[in-house]
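Pasting the structures here.
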Structure P
Amino acid sequence: MSAVITSGVLFVHSAPRALCPHVEWAAGGVLGVRAALDWTAQPAAPGLFRAEMSWQAPQGTGARLTSALRGWAHLRYEVTEEPSAGADGGRWSHTPELGIFHAVTDVHGNVVVPEDRIRAALVGGADDMSVLMAELDLALGRAWDEELEPFRYAGEGAPVRWLHRVG
């Protein structure tokens, strides 16, 4: 039985120059191909670099890429994985200050919050609207979005390298 193939993107929003080859090595190890990213200066953080790489690989590759990059404190990145047959999509966001955030995504890239999480937020915030808002913000990854947005914006128009796994 063959694995279901999906696609996604690795967005490295900021990395020190010394870390760039290590990111390529880690991504290539997960994808089974040589990953030579096109690094460009990150305008939102002078002295740091950014790169993007689209990929096609078996379901679960987004989680494996995230795990391979985990633990590098000076790295800001996001990994997306498109929904595919029998599997929801996903987005993983990492910042040095916040760590990793994971969310399930729909076919349009929207974050999907499970009903039990919404119910828990409603119960926890029943008497305090600020608690409800904080719980919903956490479920949606608002803090990660706020921290990464200047880095995302700085990357608009940057080249994207497409990698396809063969075999």
Structure Q
Amino acid sequence: MSTATRGVLYVHAATSALCPHVEWAVAGVFGAPAHLQWTPQPAAHGTYRCEFSWQASVGTSSQLTSALRGWSHLRFEVTEEPTASSEGARYSSTPDLGVFHAVTGLHGDIMIPEDRLKAAMVKASLGETTLELEVDKLLGAPWDAELEPFRHAGEGAPVRWLHQVV
């Protein structure tokens, strides 16, 4: 039996034409119809936003991200809480930057693997970049900067729970 966890899908901005496709993709992951409550996104005229919480097997955040990635004009984030046997996860996606993935700990902190830190240090020591820029990338700072206006525009939005059918 797989371990259950909880998470949230935040669709920060989707065109009206994409909204039903997002619902179909989410329904495909959960095996049940997804009727999302879309509201206008004030940060990008002509786009819509939604968010809902889910409870399903560990790894569902990666399945949702895979189902939604690569669609132009779609900005979203998926979070997954850690369990007693797994780390948490955070995915952020923008049309310009693609997908960012981070492993998160018990308190939501991003946990950077040792090899990625060493690679950042080597790139910086070779003069290809600065350590500060590389650490910012490892922490997802470019994605945070691009998504922040969309996050603030969605404050106070309703949250809908969606459970995976087992």
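The numbers here are math on the coordinates, done by the rules we state, and not lab data. These figures come from a predicted structure and were not determined experimentally. Cβ atoms are built from the backbone, for glycine too; each structure is taken alone.
Assign the value 17.2, calculated as mean count of other Cβ atoms within 10 Å over residues 30-37, to the correct structure from P, Q.
P
Can you rank P, Q by distance in nm of label points 7 Å out along Cα→Cβ at positions 70 and 150 and just name the one with the largest value?
P
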